[in-house]
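Dropping the structures in below, format is structure tokens.
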Structure 1
């Protein structure tokens with residue numbers, strides 16, 4: 001890992017990430033320090049007001065940022081989120097697919113700074129920044 005994992009996660013029938021399989025997340029691209037993930041709409045992702053739940057958006061943001069980090073990690077480097085800040089900009093209409101793009105802003109010695117945005121129907125709906133810790 002991470003190369004074997006990154007190769008496998010791109011497959012539509014992947015089994016290496018249970019969360020992706022459960023939510024239906026699709027990998028559009030993962031490259032060094034950048035990732036784009038897509039979440040096709042499903043009614044199960046909505047809350048009581050029939051809008052996509054904020055926690056779903058936060059999860060998509062976190063996972064996309066984590067995969068941007070993984071895409072640039074050297075063999076043997078693992079990572080974990082240590083801080084996540086999400087801004088919700090507008091509600092996501094039912095039926096709308098989500099696309100999230102993340103990029104690593106800075107790779108420090110042990111801490112990485114990452115940002116991401118989720119779009120729906122070509123409109124930004126949420127944005128996040130996060131810090132990730134490299135584990136030995």
Structure 2
């Protein structure tokens with residue numbers, strides 16, 4: 001079961017990252033072109049939100065069943081973690097949860113805004129920060 005969850009987390013990660021990049025690029029284009037915020041823009045941002053939250057759910061399950069997550073911390077303690085194991089057991093989950101919180105805040109804030117430019121700006125900032133944080137803590141050596 002662990003292998004399936006780990007492969008699903010990695011595979012879904014590609015899709016979630018792609019949709020998030022599309023949402024960020026769309027918001028930057030919408031903001032810079034000063035076009036009206038349309039249903040298509042909302043759907044792109046919503047698909048990114050859904051994909052990222054699905055990735056979070058699978059990642060949390062993986063964290064508790066993986067030998068590289070909570071079990072690694074239990075086995076060696078915080079002081080015994082190597083750079084690579086610290087990335088997997090602590091930094092990757094913590095930073096990505098922060099990123100997903102930022103993305104969720106961006107989605108919530110856009111609903112209260114009326115002006116199109118402000119909606120695009122909100123998505124650009126919050127989804128963009130979330131994307132940067134996610135990219136900063138992907139375990140690249142394992143992912144490829």
Structure 3
């Protein structure tokens with residue numbers, strides 16, 4: 001019972017964080033959005049955006065695996081990064097963020113056996129972005 005309550009509280013907390021981030025982004029409060037985004041990353045994941053973006057794919061995957069995040073927490077991180085990358089611009093920062101989202105999806109699927117239609121749709125959207133802008137999938 002305790003673990004179920006804990007998981008529900010974590011899910012609610014992540015939903016509220018995502019909602020606030022999306023609200024700030026929609027209101028085009030870029031500086032406040034970036035600041036809050038980094039605060040959430042620091043508080044919830046003990047990392048900053050720049051640190052995550054500078055990690056290559058293998059290092060990022062190892063970081064996720066060693067941190068032993070729950071599937072809910074990983075999914076929330078993928079959603080946060082996906083929203084952060086929107087609107088997708090053909091630049092290095094966006095490509096780096098989207099690559100990290102794909103790594104998280106892979107870890108969710110392989111380590112946690114977690115799949116969702118939302119993540120599959122986002123994965124296909126990311127693949128389309130790379131195909132259209134970089135000629136690769």
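Using relative contact order in percent (Cα under 8 Å, 6 or more apart), single out the structure from 1, 2, 3 with the greatest value.
On the way: 1: 25; 2: 32; 3: 21.
Largest value of relative contact order in percent (Cα under 8 Å, 6 or more apart): 2.
Given a value of 0.4 for distance in nm of label points 7 Å out along Cα→Cβ at positions 109 and 125, calculated from one of 1, 2, 3, which structure does it belong to?
2
Every read-out reported here was derived from the displayed coordinates using simple, explicitly stated rules and does not represent laboratory data. Computed from a predicted structure; not experimentally measured. Cβ atoms are built from the backbone, for glycine too; each structure is taken alone.
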